[in-house]
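Engineer: Presented below are the structures under discussion, each in the form of C-alpha cells.
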Structure 1
Amino acid sequence: MSRRKKSSLLCIPDTNSLIHMRDIDVANKKLWLWLWEEFDVQLSEAICNELHDHPDLNDTGMENKCKKSVWSFRGQESKLKKLEEAFVQHFDIKLNGNENQGECHNCCVALDAILSGRYRQVIFLTNELKTTDPKRDGSLFRVFNNFRIGEIWSSLDFVLYLFARHRNRFHSQIAEAALKDINGRIGGKTKNDVPAKRLRCYNSKLKKINETLSQLPPYANIRS
C-alpha cells in the first residue's frame, strides 16, 4: 500500500474565514470543505471555541470537522503559553479575555508548524482585513512580514485559487457569486466604497485568470 505523500503546506483558517464560506456551494461541495480537499488543515483550539459560540453557525458539521483538525503542540503544555506571550509582547496582539485569542493562537500554530519542522510554509486564512493591511501596520501583517513562513489569504483569495485549479468544474459565474457573497459578509466602510472597490478588484483578478487559462491547453484532471 502506497503512503500518501505528506504536504509541505499547511492551511490555518480562522473563525470568520470559515463562517463567511459556510453555506456557499461549489461543485457539489460546501466551499469551506474544499479547504480540506486542497490542503492539510490545522487550527488552534480557540477557533473551535469561537465557532461553538457563533450565532451564524447552524448544523453544518463545521465545528466537528475543526475539532478533528486542532493542532497538537506535542505534549508541551507550556509551549502555547510561551508562544502567546512572545506574540503579544513583540507584535502588539491585543488579548482582552478571549477576544483575539483565535488570531493569536493561530499565529502560534503557524510558527510552531515551521519551527518543529512539520511544515515548510503556511497559508494563514483570515478575513480580518484590518490586521492584515500593511497601510495600517496590522498585527498579522507584522507577524508575516517578519517571519517569512507563509502567505496571508482571505476567503476571496481561496476562491481565486480554487477557480484556477478546478476551472473545468467551477464556472466563472459561480466564482463571481461566491466572491460577491463573501465580500458582502466581510463588509467595510461603505461611505468610502471599500466593499465595492474590493469586489471590483477580485472580479478583475478572476477575469484575468479566466482569460489566461482559456488560452492554455487543458490539463488532465489529476487530483493530488
Structure 2
Amino acid sequence: MLSRPTRRLPSNIFRHWWLRWPGLASSASVTAMIYESFCGGIFETNCYLVQAPQGWILFDAPDGACAWLESRGVNPNLLLLTHGHFDHIPDVAKIKRRFGCPIGCHRQTAPMISDPEFFRGFGFELEIEPVEPDFFIEETPARKFLGLEMQVLEVPGHCPGSLCFFSPKDQLLIGGDVLFAGSVGRGDLPGGDIDLLLDGIRKKIFPLGDDVTVLPGHGPPTKIGTERQTNPFVR
C-alpha cells in the first residue's frame, strides 16, 4: 500500500489507494540481473521472478502469480517475501504446494502467512490459505540466495518486518511497499508508523546511491535519485 499527498479521493478509493501499473507481465535486463515481473490481484501488486546462478527466485506472491508461473513454464526454486500484507501473499501456499519451493521471510511476517485469522484486524473478511515459512531472514550486509548475493535491509513503518533486497552488483533494489515512484508505503495500517518508514528510507535506502533502480511492490520502476529529488514525502 502507498501514501499519496492530501487530495480529494476518487469514488473508487478501494483501487486507487494502490498505485496502478498497466499490463500483466514484463521482462527486463536493464541491469545484468535478468528478471520478469507480474502484476496481479485487485490491488495490482507486483512480484518479481529473478534468475539467480542456481535457479529462479520469486519475490512475493500476489493473486495469479502461481498461474503466471505455470504459463511461463518456470519452476521457482525459492520464494522470498518482502512483507506479509495480504495483497503480497495470496498465492504463497499455492506456489509452495505446486512447486515445492522453500519460503523465506522475516520472523514478523510468519503469522501473516500462517494464521488464517490474522487479517481480520484489517477489517476485511479475508481467507488466506495458511502456510509455514521454511526459514527466516533478517537484516544483513550480505547473504546469498541460490548463489545471488544480496544485502537485506529491514525498513519497517509500512508493515512490521518489511524487507528490501539489494543487489550491489546489479544496482537493483526489490523494495516491496517501502518506496514508490512519487510515493511511499502507507503508515496508517496496523503496525504502521509513517515517521519510522520515512526515517528508514532516508537512512537505509537513499544511501544505496542515486543510480539504483527500485522495483516496487506497486507501480513502475524508479531510481533512488529521482525519488530523492522529486518524491514529495521524502524531499
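Rule-based calculations on the coordinates, nothing more; no lab input. Fair warning: this is a prediction, and the values are worked out from it, not measured in the lab. Cβ atoms are built from the backbone, for glycine too; each structure is taken alone.
Engineer: Quick one: distance in nm of label points 7 Å out along Cα→Cβ at positions 36 and 116 came out at 2.0 when computed from one of 1, 2, so which one is it?
Structural biologist: Values: 1: 2.0; 2: 3.1.
Comparing all candidates, it corresponds to 1.
Engineer: A value of 28, 22, 17 was derived for semi-axes √(5λ) of the Cα gyration tensor in Å; which structure in 1, 2 was it taken from? Walk me through the intermediate numbers first.
Structural biologist: Numbers: 1: 28, 22, 17; 2: 24, 22, 17.
Label of the originating structure: 1.
Engineer: Can you say which of 1, 2 returns 23, 21, 11 when semi-axes √(5λ) of the Cα gyration tensor in Å, for residues 92-195 alone is computed? Could you put the intermediate results ahead of the total?
Structural biologist: Values: 1: 26, 20, 11; 2: 23, 21, 11.
Value 23, 21, 11 for semi-axes √(5λ) of the Cα gyration tensor in Å, for residues 92-195 alone corresponds to 2 out of 1, 2.
Engineer: So FRET efficiency 1/(1 + (r/R0)^6) of positions 84 and 172 (r between Cβ atoms, R0 = 35 Å, to 0.05), computed for just one structure, reads 0.25; which one of 1, 2 is that? Mind showing how you got there, number by number?
Structural biologist: Numbers: 1: 0.25; 2: 0.95.
Considering all the candidates, the number was obtained from 1.
Engineer: Still on this model: Which structure, out of 1, 2, was relative contact order in percent (Cα under 8 Å, 6 or more apart) calculated from, if the result is 16?
Structural biologist: Working: 1: 21; 2: 16.
Of the structures listed, the value fits 2.
Engineer: Here is a further query. Could you figure out which one of 1, 2 the value -4000 for helix-only ellipticity at 222 nm (-39500 (n - 2.57) for each DSSP H run of 4 or more, over all residues; to 500) was computed from?
Structural biologist: Details: 1: -15500; 2: -4000.
Matching structure: 2.
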